[in-house]
Structure 1
Amino acid sequence: MYKLVKLEDIVRIPPDRFSEDQKEVILDILREQYEGKWDKELGMMLCVQNIIEIGEGRVIHGDGASYNSVIFDVLTFLPKLHEIVEGHVVEIVEFGVFVRIGPVDALSHVSQITNDYISYDKKQHTLTGKETKQIIKEGDYVRARIVTLGTKEGVVKVGLTMRQPYLGKFEWISEEKKKEEKK
């Protein structure tokens, strides 16, 4: 899910920043270019950690800027299909729950929360199982499996299921374990 990745790029340092500390300028430029961006192979680039190596600068005719080859570390977050994740419920809507997993909010549709029929309480902002009376609300911690992944215009969309053994709200999982121990 989280990885520290070593990348290499060429950074353009504008002439008006030559008087500043080179490493700090390059770090600023890299953070602006990379942080918060989505890459299909790397995932969400969260933070440029440090600069490992700065190559000798080159000036190109007609442009007074310096172009430096740079090797640096980036902390990334890449959710994988079928991965088990844990997070907390950040929003309840009529059609499901949004769960924060790392820097991303994932959706678990009402049909993927439990095997029970679920009703939405608009006033309480909760979802309740008709037969089990299990309630899920904002702030609850859950375990789920990623079943869909996609990106649209740089925004990652993650779909979750909790309809399998040992998935769902942590309290539900504990109850399920206790029932099995009694058997």
Structure 2
Amino acid sequence: MLDAGGRVKGVLVAAFDLSRYGRMLTEGMPRDPILTITDHRGIRLFRHPGFETYVGKADNPERFRTMVGGRASGVVAYERDSERRLAAYRRLSLREGEQPYLFIRLSVSEERALAGARSVLLINLALLGMAFVIAVASALFIGNAVIGRRIGSLVKASRQLAQGDFAVRTGLEHEKDELGELARDGGTIGD
């Protein structure tokens, strides 16, 4: 704080226990989430877990370039210890259009992140498969009952007609559809 003459009159300090926020932000997340806060130069200010090992050291250059050069927020995939991970990041700026001063990234195992979606996909595929089997069975049953039986009667009558039996009748009702008309016309051949 400055006085009217511009001299320092006092200093106001605010301190945050980032490890507490790290635990709060990663609660309820899939196992082993990694929360990283990086400054504008690419130096890690916070990492949970592994605070003591990683803080004060440079962030992974490739991931940092992605956050700097990409959109203000996004998701990237990367490999870590032969495990594929998904990382959601956000750039923070004091004002719109200014250079970011801070980057926050939360990464989780891709396998764990997608496990729920995969199980839902498998359930949906099983249900779709059952619906397909039911639809095909219904189509066969209904098709045979509505069309197949009528065509069978027409085929039988046409064979008898081909053998010279001009008194043959299809036994089908003379409906107004194509098969009904064929039954009607075929039923009058011997008349």
Structure 3
Amino acid sequence: MSDTDSRKQEETETKLVVEKQDDLPKFEKEQSNKITEKFGSKTEIAFVKPDRVRVNVKKEDILEVASFIRDELHYDHAESVTGIDFPTDKEIEVVYHLGSYTDPKLGRQVLSLATRAPREDVPNPGNDSTRLPSLRDIFYSVEFHERECFEMLGVFFEGHPDNRRLLLPEDWADLPPLRKDFKIKGR
């Protein structure tokens, strides 16, 4: 492909992105723009939809981005935290769904903040590289959610005040049960 063809393709793609952005909901677009202006390439806006924005961030930057979302965008709690196992990528994704009780403009909004941790093939929760910084000091409401991700997916949250079992028996010795390679015995 020549430089001219490459430039034309890039201009067409840019035009499509701009046209798509004109269709985005105004309030949600403003929210995502504030994050992008502050953090640039440290964040990726995965989608902007009515009442929904998803932000992907590296684990090294999640504390800084989460603090900004709380302090500047006024999201004051985590409504839920979930995890997804990606064994072929050797990663586990943790997604925080953030909302606000105190700002009426954010009443219907859910901001999804996602990050990924390396996935060990033979997990040893708390003693392997499947670790993420805890958001417990930023959003108090993640305390039990992070504990559930710790036990069900094997993600250890550094800085969490109480990384211990919540649902499984203390003597659980099998793989974390939400890992895709977990097999129910007897089936």
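State the single structure among 1, 2, 3 that was used to calculate Rg and Dmax of the Cα atoms in Å, for residues 64-135 alone, giving 18.8, 59.
Checking each candidate, the match is 2.
Given a value of -4500 for helix-only ellipticity at 222 nm (-39500 (n - 2.57) for each DSSP H run of 4 or more, over all residues; to 500), calculated from one of 1, 2, 3, which structure does it belong to?
Among 1, 2, 3, the structure yielding -4500 for helix-only ellipticity at 222 nm (-39500 (n - 2.57) for each DSSP H run of 4 or more, over all residues; to 500) is 1.
For distance in nm of label points 7 Å out along Cα→Cβ at positions 24 and 152, which of the structures 1, 2, 3 scores highest?
Largest value of distance in nm of label points 7 Å out along Cα→Cβ at positions 24 and 152: 2.
Given a value of 19.2, 64 for Rg and Dmax of the Cα atoms in Å, calculated from one of 1, 2, 3, which structure does it belong to?
Working through the options, I get structure 3.
Bear in mind that the values in this text are calculations on the coordinates, not laboratory data. All of these numbers come straight from a predicted model, not from anything done at the bench. Cβ atoms are built from the backbone, for glycine too; each structure is taken alone.
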